[in-house]
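> Dropping the structures in below, format is structure tokens.
Read-outs: derived from the displayed coordinates by stated rules, not from any lab. Values in this document were obtained by computation on a predicted structure and should not be read as measured data. Cβ atoms are built from the backbone, for glycine too; each structure is taken alone.
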Structure P
Amino acid sequence: MDQDRTPVLDALAEHQKLGRYGYTPPAHRQGRGVDPRVLEVLGEQSFRSDVVASSGLDDRSNSNGHLSDAEALMADAVGARQAFFSTCGSSLAVKAAILAVTRGDGELLIGRDAHKSVTSGLVLSGLQPRWLKPQWYNDLKLAHPPSPRTVEEMWNRYPDASAALIVSPTPYGTCADLEAIVRICHDRGKPLIVDEAWGAHLPFNEDTPTWAMSAGADICVVSVHKMGLGFEQGSVFHLQGDLVDPVRLQQCADVLTTTSANVMLSAAIDGWRRQMVQSGRAMIQDALTLAKRLRRDIEALPGLHVLEDELVRKEASHDLDILHIMIDVSELGISGFQATEWLRENCLLDVATTDHRRIEAVISVSDDAETAGWLMEGLGKLIEAAPSLPRRPKVLIPDESELYLETVMLPRDAFFGPVEVVPADEAPGRIAAEMATPYPPGIPLLLPGELINKAAIDYLRSGVKAGMVLPDPADPSLETVRVVRKEEKKPE
């Protein structure tokens, strides 16, 4: 296929060139009615590019096929059978994949380090999760992806599950042994879904970790806004093989998605695909070179340590995407939460994943020597400021035996059933009716249907006091917790 073409982007340019006008949504009429104060911030061009997909960019029946043409080009570019654009993020794409492979019934093997969007899919579908335990390394207090051995053991225990779903790369850049896990799933005739939200760049440079489609996965979901060059909410899910019905996958996405998709998101994905085909390998190579230099330079700073060798373990963490630069700040006597807040407030720098002792700077193809210099300068100032920062309470991290809670009720039943609000001290021994997700990276510690223990509550409450953010509980301070209401015993 002609990879120089960008069907959606070109159609949008033609729409603007022709000066089309529609008596249809969006009501701002390409910015004509927008408050000048809004235009000053967002720009007139953003409104000119916000057009309705049908009866606007295309005709009423979408006969020009701009979007389907762009999706076909994407699939061709990366070697997938089919590609589907999502303007509702990877969260929608993951849910669609779950529904497509299970038909909304039965069991699914899922890595317990999955993103909260996966849990949302369980709540919507009513599926029974069979959790694949990640490899926990107590010295780092980090979870690596499930090993092939774990996946095989779980298939032996739950052979009737519809599919397996794992996250790779993780938000820390660690990667599963996908080729081995694919073989295990396919030996049983079962599909593997890979939540590869952090892997949009992987198909375009052979020096990055193995891309899920190259490893043989059946569906992979990538967030273009994370490691690609698209807008927030832009995502692509890829399909190959014959274990998943492409029509069902598309229809499951249609059930969940908006009917008012933003053309700008698809146009940006379209343009990014062309850019990667033409220049992606060199751009990613430059980013890898920059990341290697930054890792060396940050490691040389007093009180900071860049994790690398200790993140790659046999089976569990098969590879590492070095663009994820995870920095341990604990020798400075401060937490990752404090470092994140200080850098934002004093250096106008934001970092990605953060926890009780680490921060993470994710390098993209957009970074260069100038942006690397900003990071180095900010870290230098943080080192100078650290002795004067107040010491926050210690985060009480559970041991592995207490880290993974028992699922005693379907997530859907716990979420939608009768609930009550109890003080956090009374929550242990009760069944969670809501999620509690330290964010970022967005991996829930409490899930609806899980039996709460004291270690989980102590961890979350101590984390909040230390600066952890919990966006999803009804009470973000976690003074109270929503739990499944106990059934009153009827008198005999």
Structure Q
Amino acid sequence: MSDQGSEQGAEPAHASGVAHPSGAAHVSEAAHPSEAGAAPGAAARRDLAVRAAVEQGLLDPASPLVGLLDVTGVRASAAALRAAFEEVTPPGTPVLHAFAVKASPLVPVLRLLRDAGIGAEVASPGELALARAAGVPPAHTVLDSPAKTPAELREALALGIAVNADNPQELARIDAMTRSAPTHSPIGLRVNPQIGGGSIGALSTATATSKFGVALRDEGAREWVVRACLDRPWLTRLHTHSGSQGMPLDLMVRGVAATYELAEEINGRAGRQQIDTIDIGGGLPVNFGSDEESPTHAQYARRLKSRVPGLLDGRYGLVTEFGRSLLAKHGTILARVEYAKTAGARPIAVTHAGVQVATRTVYDPASWPLRIAAYDAKGLPKSGPAVAQDIAGPACFAGDLLAENRPLPLLEQGDHAAVLDTGAYYFAHHYAYNSLARPGIYGFVAAGSDPAGPAGPVVFATVREPQTPEEIVAESGGGQRDALRDL
């Protein structure tokens, strides 16, 4: 795809009304995975996994909701990201790809990415704990947050984790800490180039009034940043992030270019290369309208090479912080249709997937549309004429809908609705409305997905066990039931 095409794909797209895009590969009911021949593509792997989840009992009347993660796809995305930046930088250029842990705060996922050469970008003590539990080394970890506590900063500086200060007050706090306890942590400063927002305001972080970083276009701010660096020889990094979903590539590149120009100014006034690393953040948007991965990390890297060549000539180290673009396409939420009914002559499939797993989609469907694929009771892709229907969740409010008036093969009781492109920010971010339980999450490898491996069935591994009613009670103060009576 050309860069022009990737630019168009940067905006959120409305989900297709069909169960599977035209041309998507499927394995027939009679076909065994070993008969599928060459390694299956992503859509075929998904079909195999859905069928196997039903056949192996991961999804049944007692467990009507699961998250499925395509391990082969995740590994391929990690490899493609690394290759994309290797293509545009000289050999030996230090590049750290730090996965944004908020996109999937699951230890086995972070471990998988670590093994694929991806580090961790963390924004809370909890996320740092998850990264450490996954074995991500401090040298491959970056701490970003607009509200770091003294304890959080001390821990990071003691461990040697890279820290990006968000504002002058935080930088002053780091000043005091480094005077009393020297650190080996690389330290940077986050700047806001104030280049404007994308199509989703809540995810646009380079607006005129964004809460993140030092606003470069405010009066006196740019000179303050330059002077802050010149006064601190150990301040060797700049960090920027313009936003994520809904950001066109050109706007992302403009933000990086503004930060690169600032680094050049600082280095020129210092008479040496004081700023040696630029953290360009993440934010590559995802196409939620089809199985196509667009834009790609390679398209973004080539766009940077064309527009900001000095950034990639080997003089600067790079840090990236991609999240959604690494995982979204590789996750599927699979929900059993508990009931099928009609209201106002419109069919409604009442499923177990709703606001608790797809909160953004339910509350802001125009910005966060999701594709739905229809599978029958055996987990096979469902055929038949497209019928406009609602896909409803289990929560007790009328707006708990994953899709409204969506054309799909008619879903019936006992069928399954698959919510696609949900590998990031969906099944790992539970919203406990109605005390609905967190679903189990399972990684899978489909037979033949490794060309070097033998043919065989779909193999699952548990990423997170489904939540039990007892755990819900414990989290909700069950052990302190008389606490208020005792006052």
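> 2.2 is what came out when distance in nm of label points 7 Å out along Cα→Cβ at positions 153 and 353 was calculated for one structure; which of P, Q is it?
P
> Taking helix-only ellipticity at 222 nm (-39500 (n - 2.57) for each DSSP H run of 4 or more, over all residues; to 500) from the coordinates of each of P, Q, which one would give -11000?
Clearly, the read-out refers to P.
> Of the structures P, Q, report the one carrying the highest value of mean count of other Cβ atoms within 10 Å over residues 257-264.
Max of mean count of other Cβ atoms within 10 Å over residues 257-264: Q.
> Distance in nm of label points 7 Å out along Cα→Cβ at positions 49 and 329 was computed and gave 3.3; which structure, P, Q, did it come from?
This value belongs to structure P.
> From which structure (P, Q) was relative contact order in percent (Cα under 8 Å, 6 or more apart) calculated, if the value obtained is 21?
Only one of P, Q returns 21 for relative contact order in percent (Cα under 8 Å, 6 or more apart), namely Q.
> Then there's this: Given 0.50 as the derived value for FRET efficiency 1/(1 + (r/R0)^6) of positions 321 and 385 (r between Cβ atoms, R0 = 30 Å, to 0.05), which of the supplied structures P, Q does it correspond to?
Answer by label: P.
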